[in-house]
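The structures come next, written out as structure tokens.
All of the numbers you see were taken from the coordinates with simple rules; none came from a lab. The structure presented is a predicted model; accordingly, all values stated were derived computationally and were not measured. Cβ atoms are built from the backbone, for glycine too; each structure is taken alone.
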Structure I
Amino acid sequence: MAKYKVLLVDDHAVVRHGLRSVLEDELGNVEVYEAGTAGEGIEYLRHNKFDALILDIGLPDRNGLDVLKSIHAEWPKLPVLVLSMFDESQYGVRMIRAGAAGYVTKASAPEKFVFAVKKILAGGRYISQNLGERLAANLSGHSDEEPYEVLSDREYQIFLMIAAGNTVSEIANELCLSVKTVSTHRAHVLQKTNMKTNAELTHYAFFKGLVQ
């Protein structure tokens, strides 16, 4: 039986080792490759053919949402399982919309993680009941949205970077945008969330568990 080739992108070596061991023990017929950054992961994808990608959101070189969009655009048939330390209610809907085949938190039991990987390797999608209900409510227009959920993906990214303590100049530099553009996005974030200062945004993001 041919082995499945799975790419695991996570910036913590201990986490990668643990997940790799779980997959090898439970699936058997799997060959797991590891990358610690988005850049390394994309290089792997450009030189190898994989059956699935397991992608962490919190990568050191690029925002996980941007990475997912880039990967989905270049390899639209590659199933991506998003792995996150954040609850699915905070990121799940946004990631599924961006093309993820599934979403699992790092707090999940190993059995749940393995089941999700098996599901996407078989061509399916892994969406929990809670996330499925949120997606359905979102599509029907009956979702009780949190303020951050109405932000565009770029606004959401900048919101999180502001909440993490980055200045407008630092954000502009990291995202290769002008200071004026970042300032405009910041203004939209404040308006949409009905807040007035960065301190309010930061407090809100910490309260919701969006940043640590």
Structure II
Amino acid sequence: MTNKNGYALDWSTLRRDWPIWLVMAGAFLVGVLVYPHLADQVPIHWNVYGQPDNFAHKSLAVFLFPLTTVGLYGLLLVVPLLDPRRDNYARFAGAYRLLRSGMVLIFTGIYLATLAAGLGYQFDIGMMVKGLVALLFILIGNMMGQVRHNYFVGIKVPWTLASEEVWRKTHRLAGRMWVVGGIICLVTAFVPGVFGAVVFFGAVLVMTVVPMVYSYIIYRQLHG
């Protein structure tokens, strides 16, 4: 599937993603192999103290979660075809491929950690999940400056969508903030209890809000 504006969803694109397909298939195979050894109810969510506070039937944990990862990956493949600025995706194709890979790896890591917890292994999965998410923030921060003007990927607020200059400056700032914020989140991910959670989610809030406010300020400066 291709279009005249530069983004192609074809065998060439899928072939470059073969490591992602191996990861998804391998994770699903692991789930099938451990399925008989899981209890009927397995933990799928943990509180800030690392204690499980929500459970689901093992069928849900083993089969639905990896299918969700495949669905997310498929969505990331398809959305550029729907984007009015899809021609710009060719300008950050490598970064976009890295984003697809990172999302799959993070979700697969969480999935495998959930299976391990279901098998009875004792570890603080909450810390592990926050650590994986922090790594995703760092990854996104490193690629954010490469993302060109579009309607699906990046900081999509009225001021960035209205001006490519505002988009560029906002994403340059946001990229640095997400790397620094991701490092803070990575460190605090292994701080137990409420304090670590407050710092972690506080950093996420700052990383989210400040670039949006900055984009409005820059837009007003450029356009009055």
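In table form, for the structure just shown:
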read-out: Which of I, II leads on mean count of other Cβ atoms within 10 Å over residues 36-43, largest value; value: I
read-out: Read-out volume of the Cα convex hull per residue in Å³, for residues 108-147 alone, computed value 49, structure in I, II; value: II
read-out: Winner on relative contact order in percent (Cα under 8 Å, 6 or more apart) once structures I, II are ranked, highest first; value: II
read-out: Distance in nm of label points 7 Å out along Cα→Cβ at positions 28 and 156 derived as 3.9 - corresponding label from I, II; value: I
read-out: Top of I, II by mean count of other Cβ atoms within 10 Å over residues 52-59, largest first; value: I
read-out: Origin of the derived value 19.5, 64 (Rg and Dmax of the Cα atoms in Å; candidates I, II); value: II
read-out: Distance in nm of label points 7 Å out along Cα→Cβ at positions 132 and 172 from the coordinates reads 4.7; which among I, II; value: I
read-out: Origin of the value 2.6, where distance in nm of label points 7 Å out along Cα→Cβ at positions 68 and 92 was derived from one of I, II; value: II
read-out: Label whose coordinates, when helix-only ellipticity at 222 nm (-39500 (n - 2.57) for each DSSP H run of 4 or more, over all residues; to 500) is calculated, return -16500 (choices I, II); value: I
